[in-house]
1. Rank structures 1, 2 by distance in nm of label points 7 Å out along Cα→Cβ at positions 157 and 181 and report only the one at the top, that is, the highest.
2. Computing mean count of other Cβ atoms within 10 Å over residues 77-84 gives 19.6 for which of 1, 2?
3. Out of 1, 2, choose the structure whose coordinates give distance in nm of label points 7 Å out along Cα→Cβ at positions 101 and 253 equal to 4.8 when calculated.
4. Determine which structure produced the value 21.4 for mean count of other Cβ atoms within 10 Å over residues 269-276, calculated from the coordinates; the candidates are 1, 2.
5. A value of -7000 was computed for helix-only ellipticity at 222 nm (-39500 (n - 2.57) for each DSSP H run of 4 or more, over all residues; to 500); which of 1, 2 is the source structure?
Structure 1
């Protein structure tokens with residue numbers, strides 16, 4: 001723990017020193033051929049489904065077969081597309097309102113392995129010692145190989161007070177390590193702020209929620225009433241992301257009106273969008289340091305990338321996670337849904353975040 005405290009202190013000192021030395025200031029394909037191929041493949045699927053129903057050794061409910069087929073299809077697309085059964089679809093809203101039950105852990109599939117993006121600060125997973133980059137190989141003794149992301153999330157959530165064992169592989173460990181963690185009702189306070197030293201404000205964003213933009217504005221206003229802000233450390237470490245709109249709201253507080261924050265590109269025209277800073281008040285008269293690490297993903301990378309591209313901030317830390325794709329939630333007729341990747345994010349200068357992450361201007365290993 002003393003080493004960890006030393007690293008954190010060194011990182012903050014680096015940020016402070018840097019702040020104090022900065023000056024102010026498609027083509028269209030043949031649809032008929034595609035449709036013909038699709039219908040032919042659907043006939044094959046129906047044929048296989050019929051054989052399974054009539055000849056498989058055990059009776060399997062038709063819906064279970066269809067759900068499994070859908071999950072397999074989506075698993076073959078990318079790590080972030082997934083099928084949401086009716087229960088999971090109903091729970092979708094809790095992730096952005098700041099309160100839900102579970103471990104407080106953000107996960108993804110990386111190279112087909114269930115991987116921790118980051119534990120959320122102050123949650124059971126964080127206190128247990130789960131780290132960004134940890135690979136989860138078992139949940140309650142069940143192998144996570146070929147497990148869909150939404151299934152893993154569902155298994156890790158549960159009644160507050162109940163325990164769950166997850167098995168972790170980590171660099172430096174010779175064999176999987178078991179962690180027994182007690183589930184809690186997760187309440188995430190997205191913004192934490194304070195003063196590092198006179199004139200230097202510190203704002204820590206744990207997650208991008210509906211009110212994060214308002215909370216950041218409130219923190220800036222509150223501090224500025226007492227004394228003029230001379231510099232800001234914006235800490236996005238171990239922030240797994242959240243709402244795109246929230247990341248835009250935070251970014252535009254530090255960019256001039258009309259400047260591009262992020263844009264998205266997809267195959268469908270309505271997925272090609274540009275998000276620009278609005279004409280609201282801009283905090284532009286002090287330098288900014290943005291802190292990132294391996295646990296900074298998605299919306300965090302949008303903010304870091306926008307401020308970096310426009311020269312509004314210096315990014316300090318280690319390479320970010322590299323989650324730069326857009327997922328659209330699509331409801332289905334039986335109450336289930338799809339979480340489907342429909343576009344990718346690009347920074348104002350056209351950099352793709354996906355699979356690459358944000359490279360800090362100054363690398364400080366943690």
Structure 2
């Protein structure tokens with residue numbers, strides 16, 4: 001068929017309701033971007049920018065495909081969506097992308113936009129050392145799940161765990177099953193129980209659950225640092241929402257992620273100190289452009305030795321640990337000033 005037009009302009013919907021999770025809306029714009037690239041040599045699209053940091057609800061494989069596309073570039077990025085669309089808060093901002101299948105103008109790679117542009121040279125120095133990534137010790141979602149025994153014995157669980165959640169220890173089930181399978185005090189019925197850390201009324205809450213009712217990954221019996229799965233807005237340099245050390249026998253709902261595990265409390269405390277440094281959180285902020293603390297957003301942070309043999313003295317105050325890290329990675333005065341001026345302190 002002969003093409004009858006040269007330019008197509010449209011305003012398609014960008015999300016749809018999920019069949020498996022009623023409160024979750026699936027993004028549609030990846031489908032429109034793919035379709036536009038198939039039918040046209042050149043395409044300009046205005047979309048949410050979350051995919052640029054491999055975050056949001058778009059598929060990770062699709063995000064990586066876009067970031068590796070040699071024909072795609074970011075023509076404009078607005079970190080604050082309301083600057084383009086007043087009254088609209090789209091986490092991660094808005095991206096205007098341009099694709100030309102006849103030219104190599106990309107790839108985007110690690111996107112640095114807005115406040116993160118000052119981190120380019122820092123990332124280069126960190127990458128040059130070839131160290132392992134911190135994200136290696138960050139758990140993925142749904143680390144803890146209800147056991148098959150729990151599902152078989154307590155039908156109430158499947159009544160409150162959303163369809164498609166895969167028996168995850170969800171925040172909603174933690175609240176709905178209070179005093180059903182979760183208890184404020186450890187029952188004295190002769191069974192083994194573990195602590196489950198969750199959230200109730202927006203406060204960190206600890207309940208007791210039968211140990212055979214929950215999965216047992218390696219971290220369950222060791223020390224770890226728990227970090228909120230979501231916090232703040234994704235603004236550059238923001239603080240983390242009160243990460244803390246948890247000991248053996250402590251589990252958690254999907255409200256949290258596990259960092260670790262570690263063999264000792266001292267190692268876990270050292271890791272906690274690292275998370276509070278401006279250095280680590282500056283690198284985190286490059287990819288964390290929404291409230292979501294997904295495992296992938298920790299990728300630019302280098303993994304450290306948290307034992308007593310470390311080249312960093314983790315017993316020092318956080319500002320002094322930062323100075324050690326700046327020296328270790330050879331940051332110059334301008335790079336240090338950028339981090340110090342733009343990242344909020346944590347005690």
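1. Structure 1 gives the largest value of distance in nm of label points 7 Å out along Cα→Cβ at positions 157 and 181 among 1, 2.
2. Answer for the origin of the read-out: 1.
3. 2
4. Answer by label: 2.
5. Among 1, 2, the structure yielding -7000 for helix-only ellipticity at 222 nm (-39500 (n - 2.57) for each DSSP H run of 4 or more, over all residues; to 500) is 2.
Read-outs: derived from the displayed coordinates by stated rules, not from any lab. Only a predicted model underlies this, so the values are computations on that prediction, with no experimental measurement involved. Cβ atoms are built from the backbone, for glycine too; each structure is taken alone.
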